[in-house]
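Derivation of every value follows stated rules applied to the coordinates shown; laboratory data play no part. These numbers come from a predicted model, not from an experiment. Cβ atoms are built from the backbone, for glycine too; each structure is taken alone.
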Structure I
Amino acid sequence: MDILVLIGRILFSALFIGSAVGHLTQTKAMAGYASSKGVPQAFAATLVSGLIIGAGGLMVLLGIWADLGALLLVIFLIPTALLMHPFWKESDPQGRQVEMIQFQKDIALGGAALMLFALFSFAGDELGLTITGPLFNIS
């Protein structure tokens, strides 16, 4: 089971690490998009969110307090779904569909990250192939 969880961690965290690189290297462009969505202090929000998903993704990948890393991803994903992809505000059917897909993707990933948080917190040191055990213990 340890190797399957490791492969899952690699596949799951790759999305967030890649996104963090984009947030931190293309901050101005991404902040412009966030600003167009009504995000306050978009430049700072883009930088902070890049740091959050970068830290969370690396923590899950490396197994360093992976439960906290998964929780950081939840903290990013749910507000992002609500702020960046409000499909209910779209009047254009195609735009509405695109935003709904992005919203559902973020909500689903948030749910998966929440499950990872529970798994890491519950399994503790039994999971294996991690650098540290969990920060939280929900058993």
Structure II
Amino acid sequence: MADVILKTQAKAHGGRDGHVKSDNGVIDFKLAMPKKGQEVNDATNPEQLFAAGYSACFDGALNLMAQKAKKEIESEIEAEVSLVKDESDGGFKIAVTLNALVQGVSDDEAKELVHKAHQFCPYSKATAGNVDVTLNVKTK
């Protein structure tokens, strides 16, 4: 294993209708199984937690790529995580759409930075070949 930069943990119990808590207690959430067409307002789910982590990580990677290219940007990443049927085994899998709003560069520069960030981001590396990820880029 490579040099460990960060190690953290979270514990879950009760599955999708249970509870999750991080080792430092900052994440401390009730979980609820999402039902098709219904919103759950008093609990979260693994897909929301994954979307939060992926969007934060990707935005960090995007800003690092901009810094390396000597570009000053402002950015916002929205990760849409979908739970979809897996036709290969009848189970489920996730799909991700990353919507990047990038200010301070041209459309072409923004697309290039987003694609470089996708190659660099640890979440993108972890999902490569396993999760369908769609990249959408807008500039302002």
For distance in nm of label points 7 Å out along Cα→Cβ at positions 28 and 60, which structure out of I, II has the highest calculated value? I
For which of the structures I, II does the calculation of mean count of other Cβ atoms within 10 Å over residues 4-11 return 14.4? I
If distance in nm of label points 7 Å out along Cα→Cβ at positions 36 and 124 computes to 5.0, which of I, II did it come from? I
Origin of the value 16.8, where mean count of other Cβ atoms within 10 Å over residues 92-99 was derived from one of I, II: II
Among I, II, considering only relative contact order in percent (Cα under 8 Å, 6 or more apart), which has the greatest calculated value? I
Please compute percent of Cα pairs over 13 Å apart, for residues 12-75 alone for structures I, II and give me the label with the greatest value. II
Which entry (I, II) yields the derived value -10000 for helix-only ellipticity at 222 nm (-39500 (n - 2.57) for each DSSP H run of 4 or more, over all residues; to 500): II
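If Cα extents along the principal axes in Å is calculated from each of I, II, which structure is the one that comes out at 47, 35, 32?
II
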